[in-house]
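K.L.:
What follows is a set of structures to go through.
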Structure 1
Amino acid sequence: MAETPSPAPSLYAAREPIFPRRVSGKFRNLKWVLMIVMLGIYYITPWIRWDRGPNLPDQAVLVDMANRRFFFFWIEIWPHEFYFVAGLLIMAGLGLFLFTSALGRVWCGYACPQTVWTDLYILVERWIEGDRNARLRLHRQKEWDLRKARLRLTKWVVWFLIGLATGGAWVFYFADAPTLAVDLVTGQAHPVAYTTMLILTGTTFFFGGFAREQICIYACPWPRIQAAMMDEETLTIGYRDWRGEPRGKHRKGEGAENLGDCIDCMACVNVCPMGIDIRDGQQLGCITCGLCIDACDDIMAKIGKERGLVDYLALSDEPRERAGGKPRPIWHHVFRVRTMMYTGLWALVGIGLVFALFIRPEIEMTVAPVRNPTFVTLSDGSIRNTYDVRLLNKHGEDRPFRMTLTGNEFLRVQLEGTPYETVTVPANETLLQRVYVVAPGASVPANDERTAFRFWVEDLTNGDRAYKDSIFNGRTN
């Protein structure tokens with residue numbers, strides 16, 4: 001009788017929840033400081049006031065979607081100046097390349113929003129449920145009693161409030177924060193604000209509380225891209241196996257003299273928020289947060305061994321250290337051709353943005369000829385062309401602008417709706433003005449005759465000027 005074939009093994013492994021143990025040390029302290037600073041910046045920035053004068057918002061950082069402008073303290077970015085935002089994104093990308101090539105996934109370990117909010121959620125979980133062993137016991141408790149329900153409900157409520165504050169802070173960047181806060185509480189805010197808050201609250205609650213390391217491993221593309229940014233000179237977290245192996249417990253009389261420094265205490269594994277064993281080498285899940293270094297250094301101090309069994313190190317230093325030598329200084333790995341190239345490009349883009357920011361005009365204009373008809377012959381024989389001129393006043397007050405032209409002595413300007421050459425443009429607004437350019441005299445129109453000239457606009461308050469070149473259709477003499 002034929003045997004029944006055994007079912008094929010499953011390629012799916014269920015996720016094992018990770019409960020990192022509390023650890024102290026210089027890298028953990030650095031992460032606390034950075035978390036407080038970055039969360040403080042995120043939550044507090046919308047409430048900072050900045051006086052820009054009348055008719056302008058007094059919020060220091062504001063993405064004004066209604067008026068299509070971005071305010072950042074004294075800087076005001078208009079839609080046609082989006083190249084500033086593009087430049088900042090390029091700088092952010094180059095900065096990420098720079099830090100990764102020098103220090104590995106330092107962004108992921110210390111500054112990534114997923115890492116920061118996950119750290120905060122783990123801290124709340126530890127405060128409510130206890131450290132690693134207590135949380136493990138609660139997780140393995142199959143039956144829900146009053147204590148487990150109370151702890152879990154308390155934790156989830158705090159997580160939800162953190163997520164709600166996160167979503168609330170985000171929408172404050174897009175409207176006046178005090179006004180929007182009142183509208184949100186009284187139910188008068190726009191449905192988009194409530195929807196955005198709900199989405200961000202849910203994603204923060206799920207990503208920081210439940211998904212955690214799964215976002216870094218499966219959702220984030222950066223772990224797969226970082227390999228192109230790193231080389232053998234990159235400083236990243238590693239295990240000095242030539243010093244730690246063979247690992248084992250250092251018990252007297254049991255051949256401890258033949259063992260390496262690693263006592264196989266699993267401290268580096270128990271504190272890892274990604275649940276990996278750094279002793280197995282570089283892995284996709286490692287975010288180089290440094291917590292395993294703190295844990296291992298603490299154990300080395302207790303057993304009287306030198307720190308650095310787990311440490312930031314470069315692959316290029318491995319042969320030297322195996323031979324008994326000392327690693328090269330940090331500056332040797334940080335200041336090299338690749339990192340200096342990224343630094344140069346980053347600085348070049350930054351200097352270009354600052355230069356463009358200081359030379360940009362306070363008034364701007366665009367000229368669009370009206371093509372239907374191309375020109376009109378008036379009763380006195382004059383030839384008239386029509387143009388739609390858009391004037392932009394970036395000042396916080398109304399300004400009188402005067403329009404003139406140069407390039408041909410026969411042409412003159414007429415503004416629709418006024419006998420003068422001057423028009424008032426409202427503060428921080430764009431004015432569409434129809435302008436007529438007339439060639440006087442008994443000119444005979446000719447479709448093949450075109451005359452170049454230049455439109456000028458002058459701010460009569462401070463003398464600033466702007467110009468655009470255009471074409472006049474028809475004979476001018």
Structure 2
Amino acid sequence: MKKGILLLIVLMLAPGGFALAQETAPSYRERITAQQSFAGEYIEAHPVPDGFATPDAIDAYYQAVVTAWLNQRGEADPVFQRLGSYIYQLLLVSIAKSQAPEWAVCHVWATYMVPAFLEDFAFFSDAPTSEKAFLIRRSTLFTVYNSRAFQCALPGTTWTTYRDAFTRLPAVIDTYLDTGAYADENVAKTLRAIKRLVNMAPYVALQDAIYNEQHDAAFAGLAAAFAEQRSLLYLLPLGRNLAQAYADAGQTTRALAVLDLLIRSTTPGDLPRDTLRHWYARTDPERGPARFRLLAATAGLPALMASEDRVDLKGRYLNLATGQPFDLASLNGKLVLLDFWATWCGPCIAEFPILNALHDQYGDDFVLVGIAGDAIVGDASASEVSAFVAEHGLRYLTLYDDPAQSLVKQFNVPSLGWPRKFFINEEGLVMTHPTDTKRRYVELDEARAYLEHLHQ
């Protein structure tokens with residue numbers, strides 16, 4: 001990062017930084033930084049201890065945030081006056097501590113995030129400039145490329161505008177790239193990366209068919225998408241939407257057929273069977289439960305399957321509970337779940353209670369090993385991490401990674417992100433998702449579903 005940009009960000013994040021930033025001309029590159037800092041300060045000054053109870057409570061709080069932002073900035077530029085879509089998400093996540101209920105998530109997405117994106121899109125899709133290019137990433141990534149586009153409902157006219165903007169987005173990005181309307185090559189790389197993400201046309205077409213009550217066409221498209229192993233992140237909410245649309249239209253048999261497609265095309269980690277059981281019973285209280293029991297016993301994909309990648313566990317690492325070296329080779333021949341975490345990783349810490357519960361419930365079936373990566377990415381010493389482990393009451397084996405033989409680096413965790421988990425079976429083979437076979441790590445829900453199946 002250039003020193004001038006770094007200095008600007010530091011000034012804006014520091015106390016009094018907004019006054020300094022106001023002395024310069026508005027920059028769309030700075031908008032997200034300024035608004036993100038403002039949102040954090042506002043939440044700290046106006047906390048909502050118990051979260052939001054109703055949509056009206058969200059609306060009142062958000063209106064106060066918008067008013068405070070306008071009063072603080074006092075700028076005439078309408079783009080700077082407008083909060084970016086990401087800020088509305090940040091407010092909800094920060095207040096709800098990442099546990100916002102679905103109704104709240106959908107209300108914020110439909111009422112605030114999509115309109116903000118559409119306003120930004122109308123602005124940056126017309127007469128591209130290098131300044132406008134900075135809006136594209138934040139305006140699109142948090143509003144377009146996530147499951148809310150298919151999880152949450154939009155009014156018909158808003159959906160049509162959103163769909164059309166999404167359809168036009170690749171051509172708009174091409175205009176920026178073809179005319180050189182970007183500040184530097186890093187921005188160009190970002191634009192190219194966003195364009196590569198525009199592979200969601202099939203999902204948009206499915207949602208559009210559902211909105212237009214072309215249910216049978218949506219059903220055929222959904223089945224084809226599952227057969228092509230497209231992303232479950234988008235297909236699962238689309239399947240739920242279609243089943244509900246059939247049920248609302250009184251076509252219960254077709255709704256059950258959609259649920260049958262879901263149970264045959266997913267693992268228990270992808271879609272918990274308790275969730276599906278509820279969907280079947282809600283769709284048809286008489287036939288649904290029996291139909292679910294039959295298919296749950298005879299259909300569906302395994303939670304995990306063995307890949308061809310073999311791992312030889314070896315090396316001696318500090319056991320943070322005992323202070324003694326632990327020989328990792330002693331775990332060869334056992335079913336092992338490696339959990340890579342660090343003291344600075346909030347999502348890692350949030351999983352500790354779940355991992356403790358898995359260890360307590362299935363400890364006879366597998367070995368759970370936490371790998372603290374602070375020696376590789378961070379600065380907490382072994383004694384500090386040991387105290388951290390004791391403070392959080394971890395009841396499973398936890399090791400301190402060794403830079404000389406780093407497991408964090410061996411499993412490429414810094415590139416994949418934290419937390420990260422790997423399941424290794426008794427033959428030393430890395431377990432993987434049955435359809436997403438290029439991915440060697442497992443999600444927590446997948447690991448839990450696999451252990452539940454073993455314990456049956």
Structure 3
Amino acid sequence: MTANYRLNDEEIAAFIARGYHILHSDIDADVHRAVREQTRAAFGEGENPGNTVYEQAPAVQQVLAHPQVVGALSSILGPDYYMECHRHAHRTKPGQQAGGFHQDGTLRALKGWTRPWRYWHRPRKVLLIYFPQAVPDNMGPTTVVPGSQYYRQRPEDMEALECRVTGGEGIMAIVNFACWHRAGANTSDRERIMLKFLFDRRSEPQAPSWDAVDRYDPGFDAKAQEWSGLDDGRLLCLPRAWQAMWNWLGNRGEECVASVSSTDELMAALGSAEEAVALEAAYGLGRQVDEAGASALLHRLRDGEEMEREMAALALSAAGSAAVPALRQALSDDDAWLRAMAVDLVGDLGRESLALLPEIGEALDDEDAWVRHNAAQALEIWGEEAEREQLRLVHALDDSEPFVRFNALGALMNMRLPAGRCTELLQKVSAQDAAQAQWRAADALRRLDHQRLSY
């Protein structure tokens with residue numbers, strides 16, 4: 001049944017470019033009504049139910065299990081996707097002003113901060129935004145800026161570019177985690193409710209998980225203006241980046257690669273003040289650099305100006321296995337910041353960097369907390385292919401840094417969880433840790449119970 005609702009090639013290509021997919025659900029109206037009533041009850045005297053909204057508004061479980069929703073999420077994230085422990089309910093009262101544009105997740109700086117957290121472009125994480133009532137334009141719909149998931153800087157003129165998620169009862173949007181978005185102004189006389197859920201990939205793409213057609217050509221260069229629906233397609237026109245995402249999602253390698261500028265020209269463009277130019281240069285370099293070119297990019301990552309460092313990181317991610325020797329060198333560097341960035345890039349490369357599994361396992365014992373954080377995240381992406389490092393991950397559940405513990409939990413949950421000492425530490429984390437780690441540990445314990453029942 002799920003296969004009937006899978007997205008097609010055109011819809012996946014549009015999601016890659018725009019960063020969102022709108023779902024007009026055919027779920028029964030009684031379900032949406034139950035979600036509204038249960039969500040209002042969960043708010044009680046005004047306190048947001050937060051992560052517990054999934055349990056306090058149980059009708060939403062029918063929504064998330066509907067074949068139309070499962071089919072769309074499976075098409076983007078693969079059939080073994082999972083829901084993160086972070087959930088949130090939003091109520092917009094009549095007269096409430098529009099919110100500010102933002103990207104979800106921790107504010108970050110590439111350098112100058114001891115924790116180099118950056119947004120990845122590969123769509124491993126999405127938001128599902130669900131309105132259990134009809135949302136006209138004046139009721140404060142969520143608005144998404146098309147194509148903004150590729151930009152580290154706040155794009156200009158976002159008010160002119162934003163797309164409002166409006167529609168009938170049960171309207172939903174699946175949104176790339178890195179998209180810039182905001183709540184619209186509610187100028188109506190009615191309250192609007194929105195529920196937000198976070199979904200992740202559990203395994204790297206092996207083949208298209210959508211309803212793909214052989215030899216389909218997305219034609220990104222020609223279709224940029226058609227998809228944008230805007231007179232100014234500047235924000236959306238990143239065909240090299242789109243092609244890289246298309247190839248990755250379908251595990252196609254470097255199919256349909258167009259001719260690009262010379263390596264010297266692209267290297268020079270990495271520091272362009274126009275971010276779209278720098279982005280396209282990074283993805284152009286990723287298609288054609290060899291091991292020597294990757295070493296040159298690593299030099300830019302260490303010593304370049306701010307934009308150059310960001311774009312050098314993207315180019316190394318796009319370079320695939322050619323980047324592995326340079327990253328192996330960086331993993332043993334004296335500079336903890338560079339080690340952390342190298343581990344981050346190894347994670348972003350996914351299966352293309354599996355040769356570095358021994359080094360990433362050792363990085364879980366690094367003296368720098370952010371190196372350990374990124375190492376656990378890389379192991380989470382590799383999942384079952386990194387099971388040889390399970391014991392180190394179990395020990396990382398006792399790490400002094402909460403987000404190392406959080407990522408170690410995620411990595412273990414993408415493997416077959418070991419019992420014994422792991423259960424003991426999970427119980428400790430679920431009872432005593434920081435809030436998000438507690439929630440993830442509770443999910444892991446439920447997974448362990450399920451495993452025992454399946455034996």
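K.L.:
Tell me which of 1, 2, 3 gives 3.0 when you compute distance in nm of label points 7 Å out along Cα→Cβ at positions 94 and 390.
P.N.:
Source structure: 1.
K.L.:
Identify the structure, out of 1, 2, 3, from whose coordinates helix-only ellipticity at 222 nm (-39500 (n - 2.57) for each DSSP H run of 4 or more, over all residues; to 500) was calculated to give -14000.
P.N.:
Working: 1: -12000; 2: -17500; 3: -14000.
Label of the originating structure: 3.
K.L.:
Which structure, out of 1, 2, 3, was Rg/Rh (Cα atoms, Kirkwood Rh) calculated from, if the result is 1.16?
P.N.:
1
K.L.:
A value of 60, 36, 23 was derived for Cα extents along the principal axes in Å, for residues 30-141 alone; which structure in 1, 2, 3 was it taken from? Let's see the in-between values first.
P.N.:
Details: 1: 60, 36, 23; 2: 44, 28, 20; 3: 49, 38, 28.
Corresponding structure: 1.
Every read-out reported here was derived from the displayed coordinates using simple, explicitly stated rules and does not represent laboratory data. Because the structure is predicted, anything quoted here is derived from the model rather than measured. Cβ atoms are built from the backbone, for glycine too; each structure is taken alone.
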